[in-house]
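Each reported figure results from applying straightforward, stated rules to the coordinates on display, with no laboratory input. Quick caveat: nothing in here was measured; it's all calculated off a predicted structure. Cβ atoms are built from the backbone, for glycine too; each structure is taken alone.
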Structure 1
Amino acid sequence: MKSEIKVGCIGCGGRGRLYSSSIDKISGFKMWAYADKFEEKANAFLNEYNGSYATTDVEKVLTDPDIDVVFICTHHDTHHPFVVKAARNKKHILVEKPMAMTIEECQDIEKEVNKAGVTLACGFKMRFMPMVKMAREIVGDPLMIVGQMMDNRWSDTSWAQQPGIGGGNVISQGCHTADLLCYFAGAEPVKVHAAGGTMTHENTDIIDNIVATIEFENGAVASMIQGDAGHNTFASKFFFELFGKDGKGVCLYNRCHDAQYWGIKELEHITAETYSEDTKIDPEGDFLLLKHFCESVLEGKQTIVGPREGRIATTLILKIFDSIRSRETQNISV
């Protein structure tokens, strides 16, 4: 591995800013190039985070032999072509979620990444939230899980709400929920039955709100609620409950910054602000995701949120859609 690993950022928006502004905290990595369809955004990143150049030409960054790592923080429909191109040019990849919009695209990404022998991390930052990790370790393999992520109604004009570009809330944010349910279960999903539909938007066929029951290979069962019918100000935008063995469990709420445990002696209410210095600094898991990705690159190994995990999350969401449209339980083979 080179003594200095050069990084290119594709997509100079919020997520690109988060990663580009944090990379200097990780030894051996250096921002090198920025690409965005708006030249002024790429130039602004170059001025703020330093590097060699800014461009509107994504191809230039993806094929630059000086660049070892790329951040792909663009609209969802571009993830597949950009990731495949990056892998074929031997770049390590941190790609925002969802990894891709279809099962076939995810399979293609997984094949190309494995063939190239590069490291990929999908932007499933929630696995890296310190309170989430703590809950998984303490409760162990749960019997039942509840996961809810509900937002206020998304704008009809938002790019993320457009068919074929963003795909709507359930795939855009629901892939976080799907991945975290798989993480908590400690097993692969094997069956799903869902209800829901187009409830909060008109003149579109995008499914915007869902309730799903998911069965996992190890016998665990999960309930997933996802959509944009309203933001729960009491529990927060998202919360999770784990019901473990022997009557123990946990409710993660306040964006998973707070945890209420039960059935565990001398362990009840814990907050990210008081648990440890790490949780206070990064309760959202953003930097811990980036750090894990960079460490995996240096060690030449795959991440815990690699192409397989990206494929499973997208597959689960799309099978939920299939179940709603067919009104039938869907088997899942991952």
Structure 2
Amino acid sequence: MADLPELIVHIGAGKAGSTSLQFTLMRNPEALAAAGLSYMGLALEEVPGATAHAWCERDRPQLFFAPRPDTPVEAEVEQVLRDELERLAGLGVRQVVWSNEAFLVQKWRILRILQKVAADGVKVRPVVYMRRHDKRAISAYTEFEIRSKRHQGALHKYADWLEEAAPRLTYADHVETWAQHFPQIELYNFDEIGDVAQHFCGQILGLEGVSSVRANEARGAGLMTAWTVFSGSRPGPTWAADFRRLAAPLQITRNPNGVVPKPQELLPDAGDVEATQETFRADLEQINARLQEQGQPPMVFDPVTPPELEASDWELQQMLFRMTFALQAQVLALKEEVAELRETLEKKG
């Protein structure tokens, strides 16, 4: 039997480039295969047949950590992992990547599984990127309270959220536990590296020429305000995908042109008006001569007050309320039409 591939386990940390790395690996299967590499996903969802298990579903990696009896789940995960390593070995794959940023903290199930395969000769190589605590905490709050509220009720203020979340944002104890089982664990400073996807592909995998994939939307003030209202107005937990599903048709989650400037920043100021007058001054003099030949008064470049198009808050509020009322009227009309159609179908049925 061919030697089993080295198993590189990227264990986090969350909010330190993990999603960008995962997207980069997932979207470059040809480049990986050509280099003798393979990517198994967050919960082995990229492994053929793995999604047949209840703990493995694409786009729902949290199912891997759902409360279930550990023994049968671990046995299933271990068997899927072993079968995939053997299959890839037969294809000549030399390194396999399993990436899940939750593994740093939610570690016991994955640690037991990795210990078993390591005991049978598989080289396991844990890798973790760590970001300075304050920036990571702020990013995590934005992600897991504003964008994906994980609890019932109103949104929590940052200080209240941090009091409960702080144990999940520490490094030392979690890394120590991993190091006790895998002393060769590799630690990297995210703040010095910056682009985790490029570092991981180049330095860990020896894979060059792969472009990093940006994973998250730009978080402008307007978008984050909308996200805050969305999450804060719902009684139960929310997921970022819920907001994106509603927001995507409105085309507010991504703007290929970047932030749109305010009208006042685009319109001419006094200096622009003066420059415009200088641009056309010679033409003005020439055409004025013809106007005067025909007894018409000449055109004059008097001082011009630049236009102002800065809408007041009250103007915008009125406009938004009128839009809301108009849309609600359409929704009610559609509901009535649907009710009538259902009644007609029931009578025919």
Structure 3
Amino acid sequence: MLKKYKGLGKEVILLTPFYSQQRGNKITASRLWAGYRGRGVKAYLVSLDDTEWIFKIRDILKNTNNLAVLHGFNARYMMNALERMPELKKLPLLLTLTGTDINEDRGYTFYPVLSWASYIVVFQAYFAHGLSKVYPDLKEKIRIIPQGVKIPLVEGKTRRDLGWEEKEIVFILPSGIRPVKNIMLAVKALHKVYLSYPQIRLVILGPLIDEDYGKEVLKAVKEYSWIRYLGEIEHEKIGDYLALSDVVINCSLSEGQPQAALEAMGLGKPAILTAVPGNLGVIEDKKEGLYVKNLDELARAAAFFVENPEEKERMGKNAKELVRAKYRPEWEIDQYIKLLQEIENCS
């Protein structure tokens, strides 16, 4: 039975950059929101893409009997929120850095929001080391909490239900379409493999986020019959697509944590991951999947799984065991609640 934290007096406002699309921040914030509530913590979820977000937070603060803690996601977006609503700084902040704020936005000065935070959560030791090197005075605030992975529900559909043939070898790439996700790397690499193994398919699913980059991806989808773009699929309905695929790909230029790939791994799929910050350290190469550094390596990795189905099964089994042992949502929420308790005790 899950432990209830009735002694926690403060109410929690989760402030996420996005909620209208199936993006990582939405899935992370939703999981933690449900986790808080499941442990008896009164929690509210507000998104910056809601035009009424300022009014909603003010309304929450007006009607709460307990001083709230703000749990914010992504330093850059929390900086923007603070600029638009300066009174937020009256609240203690628990800040989760989600990836792009560390990897893509290094030229942006986050120090005001980082210094405001009572605790700063990162997903890997790599990010903790890098952040403390840049801001040594913040080292004592930094905590490492890997994201929990909630295994998607599988409804029991068949490949025929999805329009896939049994003989096809399906490489699935669950990702929003934007430059940092580097989807064209997978397209170009798998095109080389397709010339020798025409039974392969690349299935891309996720929202179209960057229109210009999307044009290039959609052009390839139109040109190559072996690529299928399924668009944005509700997270609750993604399970069958992952379960019926063969191999999951994450070819990002950088990551916070490859959450969608880990969900597929939790369903027994081996992973092909680019060897970049956020992906490195997630798997052991040749145990739960393969790391690649460039187009040719990705093509060789894909061909390896086509040619060695027994290795695909072995690594997939290891991937499933890894996710269920190391990325438990119950452990994740326990760590966050401990931080909330420490914030309350220090107030």
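Out of 1, 2, 3, which structure matches 17.4 when mean count of other Cβ atoms within 10 Å over residues 90-97 is calculated? Please list the in-between numbers first.
Values: 1: 24.1; 2: 17.4; 3: 21.6.
Considering all the candidates, the number was obtained from 2.
Given that semi-axes √(5λ) of the Cα gyration tensor in Å, for residues 74-121 alone, derived from a single structure, equals 20, 13, 9, which label among 1, 2, 3 identifies that structure? Kindly include the intermediate steps, with their values, before the conclusion.
Values: 1: 16, 11, 8; 2: 20, 13, 9; 3: 17, 12, 8.
Among 1, 2, 3, the structure yielding 20, 13, 9 for semi-axes √(5λ) of the Cα gyration tensor in Å, for residues 74-121 alone is 2.
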Structure responsible for 64, 45, 37, with Cα extents along the principal axes in Å calculated and labels 1, 2, 3 on offer: 3
